[in-house]
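Next up, some structures in structure tokens.
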Structure P
């Protein structure tokens, strides 16, 4: 009987920083309690993206659709568009989780400043475009870390290698 081969050595995927998004936001629209949780819509008014592989501006007109499942947990689904420095338009679909202590999350929901270290904010991001120069984003998975401030959301975006 042949011995079983050793188990493969599993390596996590490497990450490469592509850019940091600074997404400007307006006052939340409070939908209120629904059967799925408390809903809020946060309009996106503009912003920037700057980094080694991605730079340009965040176009106004998108929104972050939030579901507050518990005082310590918010699920986010942001959809908006970027315009790169060379004029390409890239759509952004950002699915995220934000959690923290009941007190820190309450301050965040009220629009107060909360230190990023107090909040777990991670996201899975899909980018899509019709621009041939940027086709690589259509075939790449992205992850990120987020920081919420009273007037903006900062997302550090990484591509999975």
Structure Q
């Protein structure tokens, strides 16, 4: 994942100290022409896992706009945020260079508008649609839960406790 310039600037000041960031998970859904609904997934270049599009919210950026931007940047797909599906704090992450980061993650449900998915920015090696009931084995349990919350008919966001 490309590190945003504002994070690099902060790292110059704080070194590897813990950094609290806000991220988005963009669960893009589309009707496939059958009763089946499909979800957009990308295969990450860093670890090979299939995930929904994820990213860091830029300073001053609206979270729903960040989700839409990340989908366009990473998968060349135009999608519209429909609702917030989940809010959770992810476990602390220590990167290979020693940087410590923890994210509050905002999971959004997005409606597909246009575009044929492909790995547009180098952060991913593949981008494609999968039926909701046929996700690849490499999708983690946490991402499966995020996808399920976003795909559900619930109107309220879930808050992890």
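Computed from the coordinates by the stated procedures, all read-outs in this text should not be read as laboratory data. Computed from a prediction, not measured in an experiment: that's the story for all the values here. Cβ atoms are built from the backbone, for glycine too; each structure is taken alone.
Work out Cα Rg over 2.2 N^0.38 Å for each of structures P, Q, then name the structure with the largest result.
Working: P: 1.19; Q: 1.02.
Comparing P, Q by Cα Rg over 2.2 N^0.38 Å, the maximum is at P.
One of P, Q was used to compute relative contact order in percent (Cα under 8 Å, 6 or more apart), and the answer was 21. Which one was it?
Details: P: 21; Q: 30.
It must be structure P, since only it matches.
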On mean count of other Cβ atoms within 10 Å over residues 65-72, which of the structures labelled P, Q is highest? Q
For the read-out helix-only ellipticity at 222 nm (-39500 (n - 2.57) for each DSSP H run of 4 or more, over all residues; to 500), a value of -6500 was computed from one structure; give its label from P, Q. Q
Distance in nm of label points 7 Å out along Cα→Cβ at positions 17 and 89 gets 3.0 when computed on, of labels P, Q, structure P
Figure out for me which of the structures P, Q the number 3.0 belongs to, where distance in nm of label points 7 Å out along Cα→Cβ at positions 9 and 25 was derived from the coordinates. Q
